[in-house]
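Pasting the structures in now, so scroll down.
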Structure P
Amino acid sequence: MSHHIVEVRDLRHVYPDGSPGIQNVSFRIVHGESVAIIGPNGAGKSTLLLHLNGYLTPSSGSVRIGDLPLTRGTLREIRRTVGMIFQDPDDQLFMPTVYDDVAFGPHNLGIPLDEIDRRVVQALSQVGIAHLKDKPPYRLSAGEKRRAAIATVLSMIPDILVMDEPTTGLDPLGRRQLIGILKEFTHTKIIATHDLDLVLDLCERTIVLHEGRIMADGPTLRIFRDDELLRECRMEKPLSMQGCPVCGLK
C-alpha cells in the first residue's frame with residue numbers, strides 16, 4: 001500500500017463535555033487526490049483534520065496512513081508524512097525568525113544542518129518569501145504569515161498536506177497566489193474550507209460533513225449541483241456558480 005493513502009474507518013470523537021464531534025466517519029483518499037472537506041460551522045471539519053496526524057485521539061474507530069495505523073508508536077513517522085497547516089498561522093510561528101520557524105521541524109528530526117538549510121531555502125522559495133527569512137514572524141502580514149506556515153510544513157517534505165481554512169484573512173491577490181502555490185504541490189491534499197470557489201479551483205473530490213456525519217462524498221461539481229443537499233447542510237453554491245443578482249444570468 002502507498003504511504004500516501006489516508007484511510008479513516010468508523011471514526012468517532014466525543015468532546016470532554018460529552019457532546020459528539022464526529023460520528024462514524026469513514027473514507028479513503030489515495031495518492032495524488034485533492035479532497036475538500038466542507039460543511040457549515042460546527043460540522044466537525046477541524047475536529048476531523050486534527051485526527052489525521054494525531055493531534056486528537058479517536059473515541060473509537062481508526063486512522064491509517066499507508067501501512068501504518070495511527071498510534072502513539074507510529075506518531076513520529078506519520079507526522080513526517082502528514083503535514084498539517086492550522087487555521088491560524090500564529091499557531092505555527094513561534095521562533096525569533098521565519099528561517100528558525102521553517103528549520104524547527106527538520107531540526108527536531110535530527111537532520112544534518114546543511115540539509116536543514118537546503119530544505120529551508122527551498123521551502124521559502126516555493127512560497128515566494130525567501131527575502132523574509134530573517135524577519136520576525138510577528139512583523140509579517142496575514143498573507144506572509146500564511147506562506148511562512150506553509151513553508152514550515154514543506155520543509156518536512158510531507159507526502160500529504162492537510163489544511164484548515166487556508167484562505168482565511170487573505171486579500172484577493174494573496175488568495176490567488178496561495179491557490180497557485182497549492183496547485184504546485186502534486187501529492188495528496190486535504191482541505192477543510194468555507195471557500196467553495198477555492199474548492200472548485202483545487203479539489204476534484206468533495207466530502208460534505210454535517211453535524212459530525214458524512215452527508216456526501218463524490219465529484220466536486222456533482223456535489224455543488226445538488227441543491228437539496230446544499231440546503232440540508234446549510235450551504236450555498238460557490239459564487240462562480242451562482243447567477244447574477246441583478247440580471248439572473250450565470
Structure Q
Amino acid sequence: MEDPRKSLILTGASRGIGHATVMRFSAAGWRIITTSREAPPEACQRDPNWTHHITADLGDPDSRAEFVRQALEALDGGPLHALINNAGMSPKTPFKERLGCLNGDLAAWREVFELNFFAPLVLARGLAPALTKGPGAIVNITSIAGHAIHPFAGSAYSVSKAALSALTRELAGELGELGIRVNAIAPGEIETAILSPETEVLLPQIPLQRLGQPMEVADIAFYLVSDQAGYITGTEIFATGGQHLY
C-alpha cells in the first residue's frame with residue numbers, strides 16, 4: 001500500500017536548522033528521510049514520521065552516490081516532494097583567525113566545495129526522477145556570507161555558498177520543464193550550537209536587533225515547498241533580520 005504522506009529528504013539533519021526542519025515537517029505529517037555524518041538526536045529518533053536516517057558523508061563522492069541509492073530505495077519508486085540541501089561546513093582555525101583566500105589550505109577549499117556545492121548538485125541530479133513524480137521542490141540553504149564579506153565565515157565557505165546561489169538559479173531554469181521548483185534560503189546569524197560567541201558584536205548591524213531562530217528558517221523552507229509557493233522558483237530568500245541590507 002502506497003504511503004499517503006508527502007516525502008522529504010533532508011541533509012544535515014542532526015542539529016540546528018536541520019533538526020528544526022524535521023520538527024516543522026513532522027508537525028505537518030510529512031514522511032522524513034534524513035542524512036548526516038552523525039546519528040540524529042534521540043528526540044528526533046522517537047518521531048514517528050522520521051522513517052529513515054541514512055548515515056553518510058556527503059562530502060565523499062562514493063558515500064554520496066551510495067546515499068542517493070539508499071534514498072531511492074527508501075522511496076521504493078514513490079514520489080519525492082521535497083529535497084532540502086542543508087548540510088554544510090565552514091573550516092575554522094584553532095586561533096579563531098578568519099580563513100581567507102591567501103591563508104586557507106587549498107585541500108580544505110576542495111573539501112568545502114564537495115559538501116557545500118557538489119553534494120546539492122549530485123543529489124538534485126540523482127533524485128530528479130523521484131522529484132518529477134511529486135512534483136517536488138528543492139530548497140538549498142545558502143548564506144548571507146555568499147553575498148558579502150563576513151567577519152567570521154571563511155572565504156572557502158563564502159564562495160561555496162555564492163556558487164550554491166548560482167546553482168539554484170541554473171537548476172531552476174533546467175528543472176522547471178519537469179515541474180520541479182528550486183529556491184534557496186540565505187540565513188544570517190541563526191542561534192544554533194555552532195554559532196560563534198563573537199556573533200553578538202554583529203547585533204547592532206541587524207535591524208531587527210536579534211538573532212534568528214532555526215524554526216524561522218524551517219518555516220520558510222516549508223513554505224517554499226508548499227503549494228502556496230507554486231509559482232516561485234529561482235528565488236533566494238534572505239532570513240537575516242535585515243542584516244543583508246548593509
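Side notes on the structure shown:
- Of the structures P, Q, the one that 0.40 was derived from, the read-out being FRET efficiency 1/(1 + (r/R0)^6) of positions 13 and 133 (r between Cβ atoms, R0 = 35 Å, to 0.05): P
- Structure from which -9000 was derived, helix-only ellipticity at 222 nm (-39500 (n - 2.57) for each DSSP H run of 4 or more, over all residues; to 500), options P, Q: P
- Identity of the structure behind 55, 47, 36 (criterion: Cα extents along the principal axes in Å, calculated), options P, Q: P
- Parent structure of the calculated result 18, 42, 24, 13, 3, given that P(r) over Cα pairs in 10 Å bins from 0, in percent, for residues 85-156 alone is the read-out and P, Q the choices: Q
- Ranking P, Q by relative contact order in percent (Cα under 8 Å, 6 or more apart), the structure that comes out highest: P
- Distance in nm of label points 7 Å out along Cα→Cβ at positions 109 and 237 - highest-scoring structure of P, Q: P
Taken together, the values in this text are just the output of simple stated rules run on the coordinates, not laboratory data. Because the structure is predicted, anything quoted here is derived from the model rather than measured. Cβ atoms are built from the backbone, for glycine too; each structure is taken alone.
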